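Listed after this line are the structures, all set down as structure tokens.
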Structure I
Amino acid sequence: MTATDIHRTIDALWRMESPRLIAGLARIVRDVGLAEELAQDALVTALEQWPTIGVPRNPGAWLMTTAKHRAIDQMRRHALHRRKEDELTREIEDQLEQAVGDPDAMLDDPIGDDLLSLVFTACHPVLSTEARVALTLRLLGGLTTPEIARAFMVPEPTVAQRIVRAKRTLSEANVPFETPRGEALSERLASVLEVIYLIFNEGYTATAGDAWMRPDLCEEALRLGRVVAGLAPGEPEVHGLVALMEIQASRMAARVGPNGEPILLSEQNRGRWDQLLIRRGLAALQRVEALGGANGPYALQAAIAACHARARTAQETDWAHIAALYDTLAQRMPSPVVSLNRAVAHAMAFGPAAGLAMVDALRDEPLLRHYHLLPSARGDLLGKLGRHDEASEEFERAASLTRNTRERDLLLQRAAASRQASGH
């Protein structure tokens, strides 16, 4: 194996092993920032030694062993940890001795407590949403600062500052490295799921830039969602989010044309939808129902996505059922965006006039004032009612509000088509 091959292997292993590595170290040192530093020190050592000694039989255990030795060295060097040194050093050395006969024991975490604690720590509500997203992608996704910056169209120094401040905030707030229990778990779980879905949505429809989608972010969110579902199998909303992401991700190949242009849901070639992802999503939705969580916000959105997935053509979509699901969702999770989606569903089920009345009721909503999908939806409904001049104006307004180049081009095309339909 060449040095280049070894470096590629190390990079792939880091993506896979770093979350568990950092989680195991954080349990010992009780500091996420220090745990990440120790893990990265082990990675540097691997980059230095593996090209000479070769890739170990159990690379994850090798990294953990190296990082734990570094942890001992750190605690011996810093007087701050001296009071706990004997106790912690003994604990680490005991673990090292136990692992001599079984290298896999270095990574033993049979119920995933360490990894789950890392999830809840990275997504702690004491951090801003932006900080939670950056820290989650860094610690749980293994993404580098430049990769996160590129994904969210944010300068690298901004991302770096968010990550540094997030780790400092967790340390200063004495946030415990643990999995919350009881009611606290449910409350904190909402933050975890919000972060994962934000990552997925940014990948599914990028807010800015020249690409309509960022599939790597969707894949990362799906991976994180599946991990959390495996670690918290009794939480229905976790499975609801996974179901929603699986079904939405099934459409990705059909959402763009040969040149990367967006293709709307009604115009997609459903033969290109990924049936495996749909089956996985529907199976996750069945788990939600078995756990009694069918009315959870993510479960309801997954049920809406399932209606689309089950329809062989756009014309066969059960819009009346989707409208009813949105009615329930608006009660369970009231928000202007949900209300807008509900209006579109009612338009499809009961006619554009009914939908337009609901959309118009939202025009003075402060949170939607600069939301490009409001004039976009209004333009679509006006066009269906034959009010093409007004529709064109709405599409142009929507185009002026979006920061995504592909979406802007699509909206301007729809504005031009409306002008042509009006005879102008």
Structure II
Amino acid sequence: MSAAQAVEAVFRIESARIIASVARVVRDVGIAEEIAQDALVAALEQWPRAGVPDRPGAWLMTTAKHRAIDLVRRKETYARKLAEVGRSLEDVPPPAEPADPEDIDDDLLRLIFTSCHPVLATEARIALTLRLMGGLTTQEIARAFLTSEATVAQRIVRAKRTLAKAGVPFEVPYGADREARLSSVLEVIYLVFNEGYSATAGDDLVRPALCEDALRLARVLAALMPEEPEVHGLAALLEFQASRIATRTGPDGAPVLLADQNRSRWNRMLIHRGARALGRAGNGPYSVQAAIAGCHAAAVRYEDTDWPRIAALYGRLVQLIPSPVVELNRAVAVSMAEGPAAALPLVDALAREPALRAYHLLPSVRGDLLERLGRSEEARAEFERAASLTRNAQERTLLLGRAARL
């Protein structure tokens, strides 16, 4: 790995912690992100010459703190914040033990709740938190939203300006304010996990660090809100999904389809945790998705999967959150429960959905159905089209391989 690659890899992992730690002191997520980016530039300049430090994450954190002091001192607009801090970042003691037992000393969680403040529109809350906490690019966030990069970029810029103008505190809220932000927080954690579980772009299919952060935050939320069923539903869903991460790719990083995964390597501890959380879940969207994931986890062999139940659960999910992506997943389950001929009309109907026009999984699913129906030429064309739409190198290789075999 070159120094530049090391910088990118470490920043992907550490950026959220750097932003969150600095934001706790400077109380401005926009400034905190600028400081983190400044540390990134410094690493790109110095590491190729001096070598990658032994503790690259600590190097970035320390550099960010020093840059924060320089930036605050250099710009008059930050003078008020320097006066509020009243001391250098290096000398800031750890937070005192909170008087309220419900308080969470977790900067990443504070970052999510701050970014999900009601002063922002829902789309802006999610985009900003994905950017700050997940370290995702505007391209990756646009993929998650099924929208354009320009739209996402505008949302993020406006969101940071709005938070700064409103003076939103960097904290975990309580009472009704916490409940009001919870749905956005859950969606953010879910989308961050999904980006780690199946990376939008790049050379790696899986980014475990994102999954670990999302899973940890879901567990924290479950402990914080033990009476909230959907929090447990999300936690159960992520536990089940995380149990399969080690088997989703082969030794060379190539994707391994669900039917071909070695189920003996699925993490039974995570499956047990997922089942326990599912027992406390409710009937909301995350709880239903957790029940679907639980069906997969319960099948010792792929052939034992209860596809009729999964199809029925997807039918319930469509009623809760109508979405073309959910409809596509339901079509896959229908194809396994009733055969590809029953599912093909469902997929063909989704081809008219504008939101799925550039969604690579639509032609991928259609190609799979056509292959199972013996329509090889049409299937090959669909796999090639899917390969042209994905930005992930491993997925592209898999899809082109399926096309070549036909």
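Summary of computed values
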{"item": "Value 6.4, calculated as distance in nm of label points 7 Å out along Cα→Cβ at positions 64 and 360, assigned to which of I, II", "result": "I"}
{"item": "Highest-scoring label, criterion being distance in nm of label points 7 Å out along Cα→Cβ at positions 160 and 184, among I, II", "result": "I"}
{"item": "Entry that produces 39, 25, 20 once semi-axes √(5λ) of the Cα gyration tensor in Å is calculated, selected from I, II", "result": "II"}
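Where a number appears in this text, it was derived from the coordinates with a stated rule and is not lab data. Bear in mind that the values here come from a model prediction, so they are computed numbers and not experimental data. Cβ atoms are built from the backbone, for glycine too; each structure is taken alone.
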